[in-house]
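Please treat every number below as a calculation from the coordinates, not as lab data. None of the values given here were measured: they were computed from a predicted structure. Cβ atoms are built from the backbone, for glycine too; each structure is taken alone.
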Structure P
């Protein structure tokens, strides 16, 4: 898709981070914008900004983990703008800690948003896009799913997040292949960012009450994971705006894998070599042993 003007973009997680920055680019390019977020005040601010910029906006507070909410959103999008041209399944949350210390509510929350949110976006919007392609030979559509470098690697003390993002990578690769089986007008990409200041380390602010953490204090590993995530994310030198531009460039080029930090691929190569050679997983801190020692010391310390 080379021309974005007057096309429609559906953006989940549009109140902050990558979603907000993609909305800003879409507004500059003359797109119709469907802004989706679970945080009403952030959504309202984003909608006001995009409308001031001249974009036609449909803003909806939606919990992407809920299939009925996403189906209603799809019906509203179709009625207002017709089939979308760009769908950015971007909403995501973060959580950490040793994998056996992750409670069932953590699993339900993280997988619900990070994985099922993408599943619902694909399930609801792909048929619309394929129908539009059948009706119009000039139609072009693209779906972008936000995963993470954690979907290509397995950093320790981040188990539930890793699992959710590996699933998104697998889903996206399969989606790309499935779309290629049925036509050539709709394609897909997967976004695998590294540490970028987006506010994901604050995602617990939007955690639904019914999935509140079990009535026990956070474990040592969970507190350490939260602190490490906050430090790494807030120190990121690549901005969310930089990544958003990479998303639009990839859509225009029909590029599948989108990376915020291409140098991080070296670690992915090491993981692939571990698999091919059937060797034990390489120490993820091999290049920065002091960080690994700090984490081990913190986790092995006395309560």
Structure Q
């Protein structure tokens, strides 16, 4: 199968491209900047324009059987206007899906986000049957993009991954890893709110399943590890994997949340430590299986 992967130079892109190439697929990786990344021999790397502008996708889709669309604004280091989220994460995806339909692409795998379905916390487990209720511009743009993919007519699979973690993590997970590396006790011993996450290896397996499986055709799936984990467990695993004691002090979560509110970090706190459980039951019923559990994946990451 000839597969076009957009966002091939991002967090998920390089290991996904390597896995697809190793599985015998012909891979075309679309990137904005070549940078100093190494891709397996035989992988075709093409440069695409900025997604904020109009793109002629036809040359990139020539001869392509399937698409994995990763490219998006996600872990931005600057404030992103709502219209930019909409332009890149929604409108560019819509145009790409329409172009893929015109090019005869047989499967369009769109990597959306759990943010298209929910805010950073939930008082009950989520499922695909819930009415989506995104709370941020990023999630609203992703939800609009999902609708556009469905309306394009291209055979699709939409994946809504939970927070992704793996080597060299991004965003809030990177901040937690940096905290875990500090040589001091941390006040996280009482942080036992369960949270669904997804290991990078499990997400890559999910994408591969979506490309190959007829049971995933024209479906939307939450992608998560099959076990939840807490912040206290994550930090303990990271520290013990480095040969250190967890050294976690059981400070009440409410006190830490209040302190984060005072310094303007409450939203980031909720995104990482609040309860957000989303079992991948529908995806597993379709035949997908995680390849690694969170405790093993975090120890490997450390």
Structure R
């Protein structure tokens, strides 16, 4: 039996903008999808035991099937002839916006590699997961699968030409508590990415200005993270959310949770991921503040994930930067 894991992630700065070549900053979180794969004689079966948003597994089932087929083809296997039993678990819930699909793709690829003794490198696993992500995101930026594969805090810039993406590992002084609030709406990442592209083409002057603001902001955020100026980081997260509202990828549920988190003391809050539903992230350093914000969301009936940013690659146990 082969086993593998992939980290969940949170995009701190730059979602949607990264698709168009603007840098972004993402962090793995201390929650993973874990996969087990073993050879059987009955085609491909998937047993998904992850906690999820109501309807997430069902709505993503067709995309999951396509992603596994893409993954196996990239690994040199014929999906029509493959006989695999895939089991998914772990402590990363199936929420939209926290890299659940990328984490599962990385976990499955690692498990298949182990089961068939392929000995694939992290670089190859990342390439395979990127191909699998096309089933979920159409034209993914690559930031989700990169964070899921390598862990840690990542500076990511998509190469819009033929060359490789720019990936730099960043570090922060110590791990920081965050709260991920789930709207309960399953988001369609493909649709959200396509919508931004259409609106950008229709109104280039407005969108070029917004994208320039996003680019300036992410460079400032990198410096603030390096200096561990969390209050500044929080303010920049708030600004990033305003930009995401301007490009029309937020929604009333996300805005409600963002405002609630700020009212309860979060240093900053914004949507994370594709938007249109899914999750938001609140910067809540310290267990006490994290619990205050998380409890307020739960009292309103929302699901939350209490987690941390700044973790390194999984090597038997979680480590911190």
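Tell me which structure, out of P, Q, R, gives 16.8, 52 once Rg and Dmax of the Cα atoms in Å, for residues 44-187 alone is calculated.
Answer by label: P.
State the single structure among P, Q, R that was used to calculate distance in nm of label points 7 Å out along Cα→Cβ at positions 12 and 28, giving 2.6.
Label of the originating structure: P.
Matching task: -10500 is the computed value of helix-only ellipticity at 222 nm (-39500 (n - 2.57) for each DSSP H run of 4 or more, over all residues; to 500). Pick the structure from P, Q, R.
Q
Comparing P, Q, R, where is distance in nm of label points 7 Å out along Cα→Cβ at positions 4 and 172 highest?
Across P, Q, R, distance in nm of label points 7 Å out along Cα→Cβ at positions 4 and 172 peaks for Q.
Once FRET efficiency 1/(1 + (r/R0)^6) of positions 140 and 268 (r between Cβ atoms, R0 = 25 Å, to 0.05) is calculated for all of P, Q, R, which comes out largest?
Greatest value across P, Q, R: structure Q.
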